[in-house]
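Quick heads-up: structures coming right below.
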Structure 1
Amino acid sequence: MKLSTPTRIVTTEEMRLLDQLTAAEFGLPSRLLMENAGAAVAREVRRRLRPPHKAVVVCGPGNNGGDGLVAARHLANAGGNVEVVLLTEALKGDALANLEAYRKLGGAARLLDESQGLGTGRGDLVVDAVFGIGLSRPAEGRALAAIEQIRVARELGARVLAVDLPSGLDSDSGRPCGPCVTADCTVTFGYIKRGLALEPGASLGGELVIADISIPRLAGSRLQGPKVFLLREDEIRAVLPPREAYAHKGQFGHVLVIAGSPGKSGAAAMACAAALRGGCGLVTVAARPKETAAVQAFMPEIMAHPLPGSGPLGLSDLPALLEASQGKSVIAAGPGLLRGPETGHLLGRLLFEAKLPAVLDADALNALADKLELLTTATGPLILTPHPGEMARLIGKSVREVQEDRIGVARRFSEQYRLTVVLKGARTVIADVAGATAINPTGNPGMATAGSGDVLTGLCAALAGQGMTPGSAACAAVFVHGMAGDRARRKRGSLGIVATDLLEAMTEVWAKWAQ
């Protein structure tokens, strides 16, 4: 995937290494980084808080608490109504120095009283500076009491701003270690922490603000190993293929959709429609005659290549499918496909002999699940778009194991079979053959509806058929698909979205970007 200015996502280990490099090789001490971090938090607090409401900064004993104390000092120095709540007076190093500086300004600080609340009301703001990165076990004692009091304060109408990430969140997995703060906003420093890019951490963190605290770019370039990025709208717009005024339909690809079966012609229809709405010049569906007729009735712009016979696709369908693939730019296979004992072998032969890029989804993946060696014989680049259940079948693990390591699962499968993986779900993960991995921030739970994946398949094929690399096509398709879902939710609500709404909303995205 080729992104212009990617937004890097880091692990806990990578972030610690960046801090070390910043101090050791670039001469920028931790005290300076803490000062910059706290100043950034204070700016966000002032942006959100209006007098006479107050800010209550809840500070743990480590560097995260030190960041909070710097923020409190800046707020107090600006005349703000601010109070610090400490989990302990036994601070050390930079955190202790900043507590002393805050108190010299006359700032108010008290120890957490586990039997009382934070004393906040509606309109006040709580700064959660209890834990930073690296938490790997449930909070206990005063830290647990602090998290609970922050939760209660939010229920009573205060807003919560988390420092670096919500306390109680595992900074790598995005899953709570135990009780966890729910923030309205998180100010994270330098780079996005992986746990803030994945669910449920993304939801627990609220609005995400990335603050520059002077970690040198050169330090980031020293990080080794595969890179993970968060997709951004400007990056996606930049990689879309341009359209010249004198262009014609033959320049934008011809997608062959192999999909549909009795009772599931709608899946094929939506994949075909999404390919057309995604900008490809021509779309042909290959299926049994009854299904091709149903698909063409859905949208007359769709062409058809009826496959003789009946029942599941098998090796006897290979000649007809090879004939159908002539002159095509890309194959999309799987939506609503009826599997039989030969379907996997058929797809393997087709992927080898057609010599075309292909997007594989749904029952195309299931047909190949016990024949993965056929993926390695494909002569064109592949994009696979499994949901967690399909991914679990492909790798022989449980859905839970897939969900607990979405980035690792997608990346390893991509590397092993040299293809692009789109692991669907909340915060879809895209891993490509170059070793880069992207996380998509668009989309919402309302898109968990029949046919949504079929639309994504068609859109992926449309963009790949227009000449985009598999990684870039997958990233753009996933981002636009989610963006269309977000637009549909604003009109229909989360409960009212159906897959055909995504087709309409997709055109609204293109229209917005054309302005």
Structure 2
Amino acid sequence: MNVLIASVELSPVNLSVHLIEVELGEPKVVMNRADARKIGIVSNDRVKISFLGRSEIVLVSLTDTFISEGQLAVFVDMAKKLNLSEGCKVTVEPSEPRESINSIKKKLSGAKLGRKEIDRIVKDVYSGALSAVELTAFVLGVNFYGLDMDEIEWLTRSMASVGNVLDFGDMDVVDVHSVGGVPGNSKNSLVIVPIVAASGLIIPKTSTRAITSPSGTVDTMEVLAPVNLGPDEIVKITKRVGGVITWGYPANLSPVDATFIESVEYPLGVDPEPLIYASVLSKKYAVGAKKLVIDIPTGPEAKVEDMKTARTMARRFMEISERLGIRTHVAISYGGQPVGRCIGPALEAMEALEVMESCGKRGSGSFVEKSVGLAGLLLEIGSVAPRGKGYQMALSVLESGKAYEKFMEIVEAQGGRRMKADEIEIGEYRAIVRANTSGYVTSVSNRAMMRIARTAGAPNDKKAGIRLLAKRGDKVEEGDPLFELYSSSESKLDEALKMSTLLKPFRIESMILEVFGEVSTGSASPISR
């Protein structure tokens, strides 16, 4: 008996938009299961949504009850892309899987990706075409199997190219970037940039907001001036005053980097090493940097904990930079405890201003030393200081007051106003944590300090944070102040105090740790044989 099997031509369906006033953060719509059967799709298939000549490929979830047959639930972010409104009619039809999905599966098996494959993945991430699961699969594939130097170069170039790339013409643009991981580190750029700009170099410093730290460079700068500069503003201001300190997001500089961090790396607590290189260098490539200094803080509880790892990272940064045409020096800096004395946006801004106002006479020695050292390297690589003389030249710019004047120029150019350190407002609720024993401070925990400052409200509460009153190597007596906590919220201050008790961020020990020797007669029980 012959059975004739007829193919069924499935036609698109026209559905009425039901707008959901929620930003979902990924490309997804919801349709009734009855409508899905008409076009032969199941949950998590992709569909093509078309309206007035424009279309988007999205994932679909199915329901029997959430919306009625004939309707399509569309979230705010997708509605904006297609200019959809409540009740308008759209065409929905099945879509073929995206090619980038096969490339992601390939990476999950440990295979090397080609340049075109990486380009497709980055473009799909940028357009929002990948689901949260697919995006996570790619980042975890990189985390488990890594990327070779070719793949990192291609990823870096692709991440830069999907956003804006600034054009400074023939100007010799320099830049500085830290891989982070140490509290108090964000304020360095507030001193480095004006020293470098006052020395005649061009430095458009862009950065991201804090993800896991109590403050990022952008959060700290925002205490003093707006940081939402567009690409044309960055170029214009930098050419006029020599530098900016601004947020890369509004300028659309390497936007995929933020997607990787916010959607996968931060929620899962993963930080794949290849993505560190691509993250840093795609942003520097996008601002047109030709010469670069990268800071790798290294020490217990820093992002990079040992010198061997730091040296390996330094070599890889330099190799990829060379491929990109960026002349790079890498500084491995001490990261065994917080930088300077202040942690949190307003407190770090205050500390940076204190250093510049006083021409380097006030402020933590470690903070001044690091900022001047990195600035000096930029002056040398930028050919305005002879080799080995950059530190002294940078220090002279700071001590002359030129760094403070240049910083105020930058602040005013970005829409801020001149101010002194003592004008910066910090949290009204305060508490001092004291030593419960006498001895020497042998360690200050980076991780604990970050958690305590964030519990107090930083960086969202710019006035929240920590002022360190003692650091490693200091001698303290029982009852001496170790650090002061600040917050705009009394309840958050209380939580931060509880966190301080739980985490015990300071380790205080006697200089004599143990004693071995004869036991005096009668001072201990006899030992039985």
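Only the coordinates and a few stated rules stand behind these numbers; no lab work does. Just so you know, these numbers come straight off a predicted model, no measurement behind them. Cβ atoms are built from the backbone, for glycine too; each structure is taken alone.
A compact table of results
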quantity	calculated
Winner on volume of the Cα convex hull per residue in Å³, for residues 112-319 alone once structures 1, 2 are ranked, highest first	1
At a computed 0.05 (FRET efficiency 1/(1 + (r/R0)^6) of positions 48 and 488 (r between Cβ atoms, R0 = 30 Å, to 0.05)), which of 1, 2	2
For 38.9 (mean projected area of the Cα convex hull in nm², calculated) the corresponding structure among 1, 2	2
Which entry (1, 2) yields the derived value 17.3, 47 for Rg and Dmax of the Cα atoms in Å, for residues 216-423 alone	2
